[in-house]
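So, here come the structures, one by one.
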Structure 1
Amino acid sequence: MADPLLFQPFTLRALEIRNRLWVPPMCQYSAAADGDHQGAPNDWHLQHLGALGRGGAGLVIAEATAVLPEGRISPNCLGLWNDAQQEAVARIVPAVQAHGARVGIQLAHAGRKGSSYPWFPGQPGGALPADEGGWQLVAPSPVAFEGFDTTRELTADDVREVIAAFIASAGRAVAAGFDVVEIHAAHGYLLHEFLSPLSNLRDDEFGGDAERRARPLREIVRGIRAAHPDLPIMVRVSGDEWVPGGFNVGDVAVLVRWLKEDGADMIDASSAGNVPNARLTVGPSYQVWIAERLRDEGLPVGAVGLITSA
């Protein structure tokens, strides 16, 4: 009898992955906050991700990894903007691959939700003050996330620098040996902020209608694809903001069609994160309907969110 679909191989571009049970990126908040090893993974990351590869998953994706220093969620998040970080993340690759798993890395910029305390239960949360290592937040528009400091609006040149940084970090990931790169455009972080009319109030080439709001993400995907024709590229999206007037699943369906044209290979469908008053009901498999809707748009889609059975 054939294995259940969940345990059958899956091919992403030309990469064969042994099954369809994958480990999504999860922040560890364990990298050095400053000094020569700022943003670099350490032995904790090596053992943690290596163990996940040993556990039988087909693909293990390393946590949100900032493409610029100000793109970190917290001071203790990973980064991939310099040579030292590239050398450090390269240690992770064989530790995961040795057990038959493939290894990916999620590239991110936290935007207006950066400079925050690491998320640990029972510890302070929210915006990190400057005297504790916080930094100036940036965003498409000067619209702060609730509880965070005022953001600086990125200039058009700033946006182009962010686009270039994503493409450069993808190149570093390839040089380090990663099998897959995922672009983080969900959960209220910078690329999601550009996509949403609730956080992008610009009227230039990177704001206004849906196509212009999607331009930063699309240019990133196009740039990575042009530089790395064989690299599997995933994009994590928030498939619905769960709030009236927000970026909803119909908008994301159009985006998925565009991303397919641009060279993306797969969508990683989550939801919410861009507004604090999202009206979602959390329960078993509560986001699977988003993946079901988006898979009609021509790309394979991964589902996440309290999935506890096949």
Structure 2
Amino acid sequence: MVRSGDRRDPIEVFKFVKAHQAVYPIATQCRVLQVSSSGYYAWCRRAPSARARADAVFTERIGAIHRQSRETYGAPRVHAELAETGMRLGRKRVARLMRKCGLRGVSRRRFVRTTRRDRKAQRAPDLVQRNFTAVAPNRLWVADVSYVPTWSGFLFLAVVLDAFSRRVVGWAMATHLRTQLVLDALNMALRCRRPSEVIHHSDQGAQYTSIAFGARCREAGVRPSMGSVGDAYDNAMCESFFATLECELLNRRRFATRHEAALAVFEFIEGFYNPQRRHSALNYLPPAKFEARFACQSTQSTVSTAMAAATTSTA
């Protein structure tokens, strides 16, 4: 009940009065805010609507999801998490409730590239031609190097991502940018995935054009591929990962030592990014779950095909 000439929503005014009743007398607040005390007390006696009760339940769950995401998720990822648990509500409603609670996601910016081209080295051909789609795991890997700042100096991080699921399948950290860094990341990917004829795409950094790296690729049956120089689109997938790492971890923490940074990066990749973090390009599934779903569907398809073949042969 707002007095003449006041366009404020009385419900919002009543909420303010209730929230500050321990600080200011109710009568004083109602007089200053130009609402009637009787209207306020009538509002207090009124039972909350079904929508308001539902909003309270949703808000509590949204807050829990936001905390579990390390306070990085915006409305789209929170909405996907709610949908998976059976809570059906629109994305706009999720966004409204998050704004009301002051919850927001983090935004990314482009990372700084650390590889440098060796103009004398022979580069591998571009087998990808900007087509970073893969129909299954271990068909196309993309790789790059970035750095993690600490008070003790830089820690360099090399990663290998599977283009199918955006999963980090190999990674390594070191205090140097020698070829061994990218070899360690590649070797981890080979141990974990055991691929056959996978394409390994990178930029023309000296580490990737080195003789040692080329020899390891030939030994493992990996097909090296390299994009053009200075083209942001040629390794956008790795750039996207490093931008995510920067905005969701590195920009929010300061590391005193390289050891402390290494622990944080390990926990981010293996404890959050691969198994838990929802990816917009994967229909908001985490990389590990996206691969698991693909494996399940592939198994079901194989079984169905085998059963159909058996039925045909016995007919």
Structure 3
Amino acid sequence: MALADTLQKNFKINFISRSLEGSLISDIQDKRFGIFRFYSNSEKIDEKNDAQKTISLIKKHSGQKNILIIDNYQLSKKWETYVKPFVHKLIVIDDLPNRSHNCDLLIDQNLHTKVNGLYKGLIPSNCIKLIGPKFSMIRKKFRMLKKSVKPRTFPIKKILVSFGGSDIENQTLITLNSIKKMNRKINVDVVVGRANKCKKTLKIFCNRNNRFTYHEQIDNIADLMLSSDLSIGSSGSTTWERCSLGLPAIVSISSNDQRDTANSLSQKKCIINLGDVKKLKESSYINVITNLKKNDLRNMSKNSMSLVDGNGTQRILKHILLMVK
């Protein structure tokens, strides 16, 4: 979405999405971008069928320099090879350097433990690679607020808890209970996505505890990050936004695609990585918060800010404009 916001100054933006639970269709509509929906009852994609539907859409806009940007783990080189002849340029967003692509440009905004040889033999030799946090897709609001950021220090007065859109393991509630048991004078912002099946329980919890504030599907997450001293959540899509605002984080891993980035950020002392989310209990959070030392917040904050300057989407735009000249 952040990339679409930047590209819309130079291109007309249309999304192609399947209508499944947890999809971002409502967010896309809120932004007034065009959207084409593929209706499906199955989470698994039939690549050939999906490619044919996509090609039909592209043909309706023939004669234009169409750029197709793919951001879907289920779409492989096979799908890309079907579709590529029908577009001017094909761009892939990925962070798993273990599968092949047939694309003109590849964007991987993640921090990897090993960079040398990344994607070697997996993409065409003339494919442009944009790899690393310098290409992180940060929204405009974060770029603007970055000027106001100061490194975080003790004491911890405010914590932001956000485990993404669905939080299947209900780590949000586990975290809230752990903070409550610590009995400290800490205010907590609780951010919950539309797809969270436990959101009613979380809202009741916050209503009964006056230091906890409930937020659902908000658009001011940047302001909450800026006003927080610590974040607790998953190592997901908000990772680079947290880093851009220097927000120290205690993170867990909810899927394999998050593992490499979480380990890399932990090595650089930008976060505290608790590992597999399924293994975490209330005591896990209580122990790590209790054992935080005076300089831990400041160091995580400074290290995070040095990784992400907030100009990633602008860098990507420059490369795309060069491609369509």
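Values in this text are rule-based calculations from the coordinates and carry no lab data. Note that the structure is a prediction, hence the values are computed from the model and not measured. Cβ atoms are built from the backbone, for glycine too; each structure is taken alone.
Look at distance in nm of label points 7 Å out along Cα→Cβ at positions 175 and 199 for each of 1, 2, 3: the largest one is in 2. Calculating distance in nm of label points 7 Å out along Cα→Cβ at positions 47 and 79 for structures 1, 2, 3 picks out 2 as the one with the greatest value.
Computing Rg/Rh (Cα atoms, Kirkwood Rh) for each of 1, 2, 3, which one ends up highest?
Working: 1: 0.94; 2: 1.16; 3: 0.98.
By Rg/Rh (Cα atoms, Kirkwood Rh), the leading structure of 1, 2, 3 is 2.
If semi-axes √(5λ) of the Cα gyration tensor in Å, for residues 55-182 alone comes out at 28, 18, 12 when worked out from the coordinates, which of 1, 2, 3 was used? Matching structure: 1.
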